[in-house]
Structure I
Amino acid sequence: MSRMRLFILTLLAMTAFAGNSLLCRLALKHTGIDAASFTSIRLISGAVALWLIVRLRGGKYGTAGSWLSALALFAYAAGFSFAYISLPAATGALLLFGAVQATMICYGLWTGERLSRRQSAGLICALGGLASLLSPGLSAPPLPASMLMIIAGIAWGIYSLRAKNAGDPLMATTGNFCRALFFTTVLSLTLLPRVSLDSSGIGAAIISGALASGVGYAIWYTALRGLNATRAATVQLSVPVIASVGGLVFLDEPLTLRLLFAGIAILGGIALVILDKQRVS
């Protein structure tokens with residue numbers, strides 16, 4: 001794979017992932033759709049898009065994936081949607097990304113990995129940035145929504161860890177999306193009295209599921225063939241940055257000093273951990 005093709009694929013994938021934050025926030029703030037319906041439509045359209053991609057490639061997802069991974073996928077998608085009722089796009093993306101990486105780092109420590117001094121400093125810096133973002137104040141994000149996004153990030157971290165041993169990642173993701181439809185159907189039926197739909201909200205959910213999620217994952221898995229683990233983790237640092245710019249341009253969201261400094265601390269700290277990974281003893 002040429003460097004230019006790898007760069008374009010990676011940029012498209014990161015833009016798609018950031019687009020999920022923008023589309024969800026746009027739908028829940030500016031349209032009439034409710035969070036449960038957005039989650040269900042997103043997962044349904046994502047499952048359809050992934051199924052079509054697998055079929056076009058001549059494959060069958062069959063029994064790929066698992067119910068536990070599907071539950072983690074659903075927990076991520078639901079927490080993500082309900083959190084974005086109150087959170088700005090940039091703040092949500094930062095909390096989500098930080099929680100995903102923290103989950104994977106903590107899992108590594110639990111399984112026996114050791115951090116170098118530089119990595120330890122990076123982890124402390126990231127945790128300090130997260131604490132400063134959530135500390136009380138006029139510009140602090142709503143705590144309940146923030147906790148929901150952190151839970152969503154933990155769920156996605158668990159999903160990512162399980163995906164490492166799931167065989168073909170695209171086929172496994174397709175199977176997990178299809179299984180997750182059971183959980184999201186239960187959610188929608190439970191909250192049926194609160195359902196609210198309009199064409200703009202439905203359209204945003206379909207784009208989020210089919211393009212930003214389904215096609216986005218397919219592009220990312222293609223790009224991963226040309227990236228090692230450290231580079232793959234590092235490029236994901238760009239997602240909150242892209243979401244911040246998108247929120248500023250398309251959603252007219254302010255870029256506060258609290259978010260700016262917390263983002264530098266969180267992303268910079270995680271970058272230290274990731275980039276110094278080979279020094280782990």
Structure II
Amino acid sequence: MLLTIAYDGSTFHGWQKQPGERTVQGYLEQTMTRLFDREILLSGTSRTDAGVHAYGQRASFRADFGIPTEKIALVVNNALCAREGSENGRGGFAKAPIRIVKAEEVPLDFHARFNSKGKRYVYRICAGINEALADSELAAEAHKSLVFERDYVYHIGERLDVAAMNEAAGYFVGEHDFKSFEASGGNPRETTVRRMFAAGVSETGAAGAAEKAGGLQRIEFTIEGDGFLYNMVRIMTGTLVEVGQGKRRPEDIKEVIEAGDRQAAGHTAPPGGLCLAEVFY
């Protein structure tokens with residue numbers, strides 16, 4: 001069985017199950033094991049970090065419990081909401097931080113991670129916060145963003161040069177050794193070479209009227225590739241932000257890639273702006 005999963009990673013210590021930590025995999029396995037009265041072990045495609053979100057995570061498992069495939073998402077989501085209501089005192093009004101978007105049958109030898117051909121990540125930025133706060137007409141929009149989106153976007157004080165960032169992102173496309181964009185602490189890799197299919201930065205057009213007047217920028221960095229290193233997208237984002245701030249030139253990205261040194265790249269952007277959007281098979 002293959003699940004498509006969406007989750008708010010704000011209150012989880014990442015996807016992967018870890019002793020003594022609240023993780024998406026652990027929480028979902030516990031809920032499904034109780035629901036189906038048999039051990040459910042999930043194999044996820046991406047080991048998203050603490051605070052990272054997803055609306056296209058995939059996970060496979062093997063089990064036969066006599067429930068039609070088209071009903072699995074409904075019954076699991078009901079169980080997740082019931083657990084959330086019970087544990088947090090919200091009763092029937094509870095909405096779970098995890099939802100099963102879809103369940104589908106796959107061959108017995110299918111594995112969500114090893115059969116994956118690639119992934120798409122989206123990183124969201126809200127720029128121009130300081131400028132908006134200094135403008136009485138725009139301050140309300142900035143305050144709302146700081147309060148209600150603090151766990152879902154990267155807030156940047158100044159406005160960014162999106163055209164320069166998009167030009168810089170183009171250097172990621174192709175097959176490269178991305179060692180400069182790998183943080184220490186991840187699982188050892190046989191190779192740090194990866195192929196990026198597409199990469200781009202754009203303003204989303206989702207800003208409100210006050211924001212469009214010159215206050216805030218809503219920016220998305222989207223990247224697709226056959227695989228990603230530990231914190232790779234977040235380090236890419238931090239480097240692109242520095243391009244947008246004028247601290248680096250777009251063409252500097254080529255030199256950063258060739259350096260093969262983490263110190264050559266920019267800062268690591270916070271986890272909350274990152275979302276696993278889609279897994280390709």
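Between structures I, II, where is distance in nm of label points 7 Å out along Cα→Cβ at positions 2 and 186 highest?
Largest value of distance in nm of label points 7 Å out along Cα→Cβ at positions 2 and 186: I.
From I, II, which structure was Cα extents along the principal axes in Å = 49, 48, 36 calculated on?
I
Taking -24500 as the value of helix-only ellipticity at 222 nm (-39500 (n - 2.57) for each DSSP H run of 4 or more, over all residues; to 500) derived from one of the structures shown (I, II), identify that structure.
So the calculation was done on I.
Figure out for me which of the structures I, II the number 43 belongs to, where relative contact order in percent (Cα under 8 Å, 6 or more apart) was derived from the coordinates.
I
Identify which of structures I, II gives the largest calculated value of mean projected area of the Cα convex hull in nm², for residues 114-257 alone.
Going through I, II one by one, mean projected area of the Cα convex hull in nm², for residues 114-257 alone peaks for structure I.
Output the label of whichever structure in I, II has the greatest value of distance in nm of label points 7 Å out along Cα→Cβ at positions 34 and 266.
Looking at the calculated values, the largest one is II.
Tell me which structure, out of I, II, gives 0.45 once FRET efficiency 1/(1 + (r/R0)^6) of positions 58 and 202 (r between Cβ atoms, R0 = 25 Å, to 0.05) is calculated.
So the calculation was done on II.
Values in this text are rule-based calculations from the coordinates and carry no lab data. Computed from a prediction, not measured in an experiment: that's the story for all the values here. Cβ atoms are built from the backbone, for glycine too; each structure is taken alone.
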